[in-house]
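Structures given as structure tokens follow.
Coordinate-derived values only; no laboratory data. The structure displayed is predicted, hence computed values, not measured ones. Cβ atoms are built from the backbone, for glycine too; each structure is taken alone.
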Structure 1
């Protein structure tokens, strides 16, 4: 897989039925290693190892409802009291992050009310804080 703009991490892999799988520590299962999954697994490790976040407070591929429609959120990080701290939208590395990507995560956040948003394709990362005044883009993510 392509090297991403994250520190190097150790992952568990296996092959099954001619498919490469990677272990997701949040779902506790091996999942098909797609380019987007490669990005998601790096973000999970980055939050755990670089930001000291607990995997018990994270959910990947979380089903949510947005405007009456069922959607799946790539990654959610919660505060200990159950409020949502961070919503992460992962794209495969070849996808350019644009306004449409931000619109997607902003729509999700109308239902989630997270304090922070992150959009990444593994090569470029964008962060913002959210409050009653709107979105403020950040240079780095710090909680």
Structure 2
């Protein structure tokens, strides 16, 4: 059978049957246009190739469950959402990196800090032990467990 002569709707019907030759025909028909569109939006050759490849992998994996009225609209629409999601994730990464760079660097794993913290905790426990029993309990609950004094 010559798949190049089939319409898109016929290809979609045969794709649901799992015919790999149909998938290859869809790929050959659309990969170049999808790649060019992706490249024009992301301006990165490898990223455009990856997005195009992921689109076709997703099409193959979802072939049984997806409802496609127009193959071209489905593919280019999927690519558009893939590009949007890419830029959204880039924005999240940028915001996270700017947040990290705004935070002061702290080295919390220093040995001196750990020793001082242990000494402070021991001194605090000794001081609480000197308090009357109920006062010590109220202090622990209010200061260490963030409960109200009542």
Structure 3
């Protein structure tokens, strides 16, 4: 698997992991291995932009931790682009503090969660949520990250 990560950080460096961390977390997602070369765009934003994205694309007027936008190629379009993730740094930092999680571990979880959405997983019903959480737990355990659902 070759994953190309295009990272843009508009939120500043404070607390945001390095590119190589995001690359390692993305590479740990097993569904990517079967796809060959993939590209993922990752945008790190502040609260204002996080709120704008969530309002514009989900109709919810608050900043959320991660948004996933799966790329749907046009007929005949040959592209490696899997999709885009938008992570709101202040929300991630606040949640990590409130939940007693290490900040890098929370970023790892949300990055993997977002990539799983790009691969077509969701948590719209209880059985899908359980299946997605089990995948996340397995990937995170392989990265030595504590279970985020405990």
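A few notes on this one:
- Among 1, 2, 3, structure where distance in nm of label points 7 Å out along Cα→Cβ at positions 9 and 121 as derived comes to 7.2: 2
- Source structure (of 1, 2, 3) for distance in nm of label points 7 Å out along Cα→Cβ at positions 41 and 113, computed value 3.6: 1
- Parent structure of the calculated result -14000, given that helix-only ellipticity at 222 nm (-39500 (n - 2.57) for each DSSP H run of 4 or more, over all residues; to 500) is the read-out and 1, 2, 3 the choices: 3
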